[in-house]
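Heads up, there are several structures right after this.
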Structure P
Amino acid sequence: MSILLTQDTRFIIQGITGREAINLTRENLDYGAKIVGGVTPGRAGRDVYGVPVYDSVRDAVAANGGMIEGSIVSVPPRFTLDAMIEALENGIKLIVVVTENVPRRQVAIAVELAELRGARIIGPNCLGIISPDECKMGGVGGPAANTRQAYTKGHIGVMSRSGGMTTEIASTLTAAGLGQSTCVSIGGDAIVGTTYAELMPFFEADKETHAITIYSEPGGRMEAELAEWVQEHESRLPIVAFMAGRFMDEMKGMRFGHAGTIVEGKEDTTAEKIKRMEEAGISVAERIEEIPDLIRQSLARKKR
């Protein structure tokens, strides 16, 4: 099984005629994704790699008999909130936002509306989701040939604040003979639509997911929230984390890489995050190549 999407997931791409979206369309189609339409106002009647273009999400949904589960949003930042609202108001339940530099307030508005609509936003500033050999939504993995090389079907869930590290971890697992159930690039911004803790119930309910690995960075409270969730719900899933940026503990107030990677207080430091995760039973790898062995060790302990 998988979480959030399957081989039958039908989705659209908002902003499909943009340069990045055209590449996303090709990569996702080559991987076997069911892209049933695209949206660019004023471009109705055209197509992108055979995918019909519509003027609005409403038109795309109507043309497909209402059978659209997801949308990739790839539009300029000033239009992203409108695009998310348009998708939500037309009944789309899974929205992957790849756009960068979306204002925090706009993300917060969209996330609140998604909760009211029973929908889920992944991103912004993310590479999307993949269930290996079934479907992918977004740029995760890159071209289909590279994606198939890095990702293999199996039982390890992956959550990452970095799109590139999502693939790096999956590739490391694949090389060690550990396939993946679903891998989610949640986005690197300070505010994202779905956090680690919010994804946990999905993985917990998926009996084909036997363990989870996460990639984390300094800044924010996501790791603390994950640790709290694991303890409160007595999670059945072993979790292995890799924490990047340990050097940042000596450079408070500095930002490196993602917008969410900023240390503002003690709770944001890598040392504090590692401490909280280990107290919750989450194993923390010092190097990425240690992850497969730690997962195997964790799974062996669970069977005792």
Structure Q
Amino acid sequence: MMGVAYPIIGAPMFLISYEELVTAVATAGGLGALPLPNFRTVEDLKKTLQNIRKKTDKPIGVNIHLSGKFQWKKQLALCLDFGVKFFITSLGDPRLILEDVHANGGKVFADVVSLGQGLKARESGVDGLIAVGAGAGGHAGRTSTMVLVPYLKSKVGLPVVAAGGISTGAQMAAAIALGACAVVVGTRLVATDESRAILVYKEAIVAAGPDDIVCTDRITGNPANWLSKSIENFEKMPELGSKKWKALWSAGQSVAQAEDIRPAGLVIAKMVEEYMHTCKELGQSVTDV
């Protein structure tokens, strides 16, 4: 659908995913994605897109927030000018951008955490869904990815991308087996060389286990997953753009499989290698009677 080698999307993570990580994922054969709230001005976004295009002509995506807090119309126009073809909506009405994105040959997928949201997104005309299951870093649903993906696929009928608890090739194989057309990898990519997370954040990802992840709505007003130690002294939600956000570390339960800090390209390559090995093993797990 998007012209990439592997069905792997690098999550557009706030304050984490910038040109370095997006380029690394795209170069490795996945789809790198930027969160547009990372950029305070349209000019900052333009510079980043220019830098990405200097390094790669591979497809990239963006997460766009369609609310009054952001200059989304100018951001959209700029992204289309730079050939962005994949848009993820997680706030606001996707219909606001569908006509322009489709006119430029792009696709719009909506983040959803429930069947109700999935049906509403389908009514709006989106091209597919990002099924954000329990245990995903950042905002997440309460239904496991293993249940949510086939549920949405059967009830909504749109292409479904699996997000939440996916950081290895075996987990990717499981998601594809469930009917997902691709997977989103976030937490594992925090602990990479190209991530703009500070070193202690990356090290905390590697050191943490799934029991160190806390789901709470106290931070943003909506349920989201965080490294427990980083929110121990949380008082109130910082203003957008506040440096305090850097001290609040989002992460998903897939910290369980993050064992080191390495280049993002190696993370993608290892996932693909494990995926192929897992599929081969699964093919040998039953015999005809």
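What follows is calculated from the coordinates using simple rules that are stated; it is not laboratory data. These numbers come from a predicted model, not from an experiment. Cβ atoms are built from the backbone, for glycine too; each structure is taken alone.
The table that follows gives values for the structure above.
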read-out: Computed 13.6, 41 for Rg and Dmax of the Cα atoms in Å, for residues 20-131 alone - originating structure among P, Q; value: Q
read-out: Value 0.60, calculated as FRET efficiency 1/(1 + (r/R0)^6) of positions 52 and 276 (r between Cβ atoms, R0 = 30 Å, to 0.05), assigned to which of P, Q; value: Q
